[in-house]
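Some structures are shown below for you to check.
Derivation of every value follows stated rules applied to the coordinates shown; laboratory data play no part. These figures come from a predicted structure and were not determined experimentally. Cβ atoms are built from the backbone, for glycine too; each structure is taken alone.
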Structure I
Amino acid sequence: MTEDLLRPVMRTEKIYYLLGALVLVLFSLYIYTFYLQLARGHGFVTGQSTPVGAVWGIYAAIIVFFIGISHVGIGVSAATRLLNLDYLKPLARIAELLTLFCLPGAVLVIALDIGTPERFILNVMRYGRITAPFVWSATVISVYLFASIIYLYLSMRRDLSLAADLVPRWGRLYKLLALGYTDTHEERELHERTLWWLALVLIPIMVSVHSVYGFVFGLHGGRPGWFNPFMAPFFVLGAIINGFATLIVVVTIIRKVYKWEQFLSLQAIRNLGRFLCWMTLIYIYFSVSEYITYAYTPLAGEAYVIQTVLVGEFSIIFWPAMAALIIGFLILFLNQTVFSGQFNIWITVAGATLINIVLFVTRYLIVIPSQLRPLLPFPSGTYTPTLYEWGAFLGVTGFVFGAYIVFLKIFPVIEFPLIDEVEAKK
């Protein structure tokens, strides 16, 4: 069983080299976009403009999107340990890696959005105010990433110790990282207890990360459509859906590629789909409540924004997105509930993928329309993402995907089961 779990580390198929080349090509798009911005400025590379236009463009939607995906790692791991959901244990590290790589991916886009990241770091450290949501953002992302790395490392020490003698290629590295771990009963209990408390601490940090991005918009009274006390919980809910939808797709692909049906069970994926289904229903309720409120008796600024979304220039992407959201929910609902006896994993993947795309579109609709209708003496602006901005999105996606497959080639991605657990299953 252990050797089966180490198969990706011990064998290198030709497809890995092709994927590696693809990742390098994609990430080069990010590097090229970054270079152009430093050399020629935002105005040349992006569709952003000021004072008439969008100061934040699709970069902001990408940042929120990747940070949303990062929530699933600690969510699944914490649920596994705090609620004793053992059937989720094989999925835990796969989810944790989404946190580990999507957060740096979001930071790469933040660096693009700022343009001169060295000034951002120095100015936040020297002049940042505790009342500023952007200072909150820098703080919680740093704490969340650092704590997630510690959590992942502690959960891996046992696996590194056991795999050191089985994988000659990486044996020395595993022994070095294991730091003398010997898998005694006492060590195992100490690690589990430490991980339990760390998971408990990470849950409020996880919630705070996306709450802060809700506050970045919700505490901004200068833009119609943003000033809203429910922005933080709305963003947290969207992050949960974003993360679980991505996890379903990633777990299914890994299960299929490595033939790990015995480890990544249909029941675990099915339960993820059920959770995603009902969270999506709550998200639909939130969305309907928001648009009814804005459309009923809004102030002049909000009325102008909602008009552009419902019947104006953004309606061409709003209504297809809402239709896709409902279709995605119905796919999950029918597959998980009505026709549960004929459950199909790929139907669940289709519904999750559709919902993930919709979540990205809704982030775009939160960011852009409010900026083009300022409550200032300027005319209405326009914004269209450029090919460079889409290239940067592909580049960061390539970074996340590349980091993931490199990890799969170096470290075990599923936690080794205990001997007594294996015997109990037998």
Structure II
Amino acid sequence: MAARKPGIPRGYRKALEIGRPPNIRALFPHSSALLVSGKFIDRAMLAKGRAVALAANGRNAFVIRGALRAAQRANAALIVEIAKSEGGTNAYCAVNFWNLARLVDTFCNEMGITVPVAVHADHYGIKGPKDLETARTEIPSMFEAGITSIAIDASHLPDAENLLASIELNPLVPRWAGLETEVGEIKGSQGLSTPEEALFLIRGLNAHGIFPDWIALNNGTTHGIEESDSGIQVELTRRIHEVLAPYGVSGAQHGTSGNSSERLRAIAETTRTTKANVATSLQMISWGVEVNDYGNAILDGQGRFIKHPDRGMSEALWQEMVAYADARNLKPGDYKKLNLPFENKLLAQPRAIRERMVRAVEEFAYHLIRRVFHSEDTAPIALELILESRSYRPPAKARRIEKPSAWTAERIREQAATLQADKGPKGDFDD
């Protein structure tokens, strides 16, 4: 038997052969990157127990590189994702649904990354009939481009329409792919999800033979820069997960930026959460903006960001970015819209500056993985699960227990009418 190359885990070559889903094998036939279904990442966290996978929103190339390096260093399974608002057809980032897998695969091969990585399309939002129609071509195109996991997010709709849209779109998602669903828009302390709403959604999906890997809730956070200390409602999350336990669904925690490490640790330790999205903090850290110990940007007395001169992008480029934002009256929470116009300028900086941007993300992500999410050493668990499955699709962790006859479109609308839910204020709450 030939000796393994240093640093290559035992069984890795076999996992590459059997664990990469068909779209990944077709796109990258000669790759040494282990891009896998999100299902394996979820199962690895459950197998370790009280572990949450870092789901890094790759708004720029520096974040993707830094997150991959942190995961390799911590020996942790990882999710790299982009949301529809960040990377859809009307995106504010250069990274998108159709190039994310290519970037991840390239960086993994370049840097020798051997941990399993899922490529997740987050918050694929459905807000009405037009979005449903568009989804019929967009979702298949995303999987053709290398997505291995998706969040169908129709939470903007009333409960019945959320469920019906999720059922209608499910045939577009490969059975092997990771699947996330959502109840309640992520909009902070208003419009909090309820156990009844979550149970309605999961029961209805179960009746139709749909078993999501994750459910996202509005459990008290927002997307972007937090301006209050309300944060994650840990006990609400725990109660909802407890109600959903018979259906085998794990939790996806959105809006982590701005929440204290203590809250995030409590989510990991007391709920069934196995995925935590981290977006704004990684962006700000890559840019060199001052953040507190859990990644929330610190503003000065004039409500402006504080940029460290020896961190992140060059001072000259930062001043250009600020001037661009001022000319367009962008608020701090809207600086995310600078990703697209400044991506190439960021990539054109000297090597030393690009490296410090990546390194800052790596250090913060490594801290999250080891000290907050406890997902270190989950890479070999995921690898073993692939080898045990002998497939790119792990065994199901749920079965149908609801009667389809009780969940027809008519019955769904009748049941939804009895739910007591406060959806909170209307507005743009996209990630």
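Here are the numbers for the structure shown:
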quantity: Structure with the greatest value (metric Cα Rg over 2.2 N^0.38 Å, set I, II); calculated: I
quantity: Test item: Rg and Dmax of the Cα atoms in Å, for residues 141-300 alone calculated as 16.1, 52, pick one of I, II; calculated: II
quantity: With mean count of other Cβ atoms within 10 Å over residues 125-132 derived as 9.8, matching label from I, II; calculated: I
quantity: Given -12500 for helix-only ellipticity at 222 nm (-39500 (n - 2.57) for each DSSP H run of 4 or more, over all residues; to 500), calculated: source structure among I, II; calculated: II
quantity: Which of I, II leads on relative contact order in percent (Cα under 8 Å, 6 or more apart), largest value; calculated: I
quantity: Comparison of I, II - label where distance in nm of label points 7 Å out along Cα→Cβ at positions 93 and 309 is highest; calculated: I
